[in-house]
1. To which of I, II, III does the computed value 47, 36, 28 (Cα extents along the principal axes in Å) belong?
2. For which of I, II, III does helix-only ellipticity at 222 nm (-39500 (n - 2.57) for each DSSP H run of 4 or more, over all residues; to 500), calculated from the coordinates, equal -16000?
3. Looking at distance in nm of label points 7 Å out along Cα→Cβ at positions 12 and 52, point out which structure of I, II, III has the largest value.
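Bear in mind these aren't lab numbers, they're just calculated from the coordinates by the rules spelled out. Everything numeric in this text was worked out from a predicted model, so none of it was measured. Cβ atoms are built from the backbone, for glycine too; each structure is taken alone.
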Structure I
């Protein structure tokens, strides 16, 4: 936030965007964005979080896996 304020102040006092980018060690695109918004916009998720397709079946699958742990090793690979 402090860098944001410094860049905006320097550019408002007449410093070019290119010079501000060089002086503060940020890209010219970042300086342009800092000048476009008065407050940093923050992070915005572009798409909602995708839920796993097997989400409703996790308990069943966990039960199968737990049952496989209890079976003798040789029995695991025998067809049912």
Structure II
């Protein structure tokens, strides 16, 4: 199973264009925009939330992926 690492950054509004221009110098691939469908699930008694979990099905172009997110710690 592939491991996914997701990084999120908070960028000052004034730095967005500087960052965008820098990223273009790295030679990455460009992908056309696409529309995603996200459906989130929960039990009637909020069991997933109480256990710091989230269940999502994401669809794009007729393909669907189920993801279970579990809160963890980075050490």
Structure III
């Protein structure tokens, strides 16, 4: 597992498709679904940890993009 796409495919195996149109919200919902699958012992520790790492990394990148955009708007406004 190397990308958000891979995490999406893992979730899809269990009937979960997440798309609300907001990347950060999508990532957070995927993390919630992943936790539920792990707690139900449907996925193993290795997959759970790697998927969490990927989702949290992508969420951090998205937050930084948004913060940068807000700062640019503030400076240009």
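1. On the way: I: 79, 24, 19; II: 47, 36, 28; III: 50, 22, 19.
This figure was derived from II.
2. Considering all the candidates, the number was obtained from I.
3. Values: I: 5.1; II: 3.2; III: 2.5.
Answer by largest value of distance in nm of label points 7 Å out along Cα→Cβ at positions 12 and 52: I.
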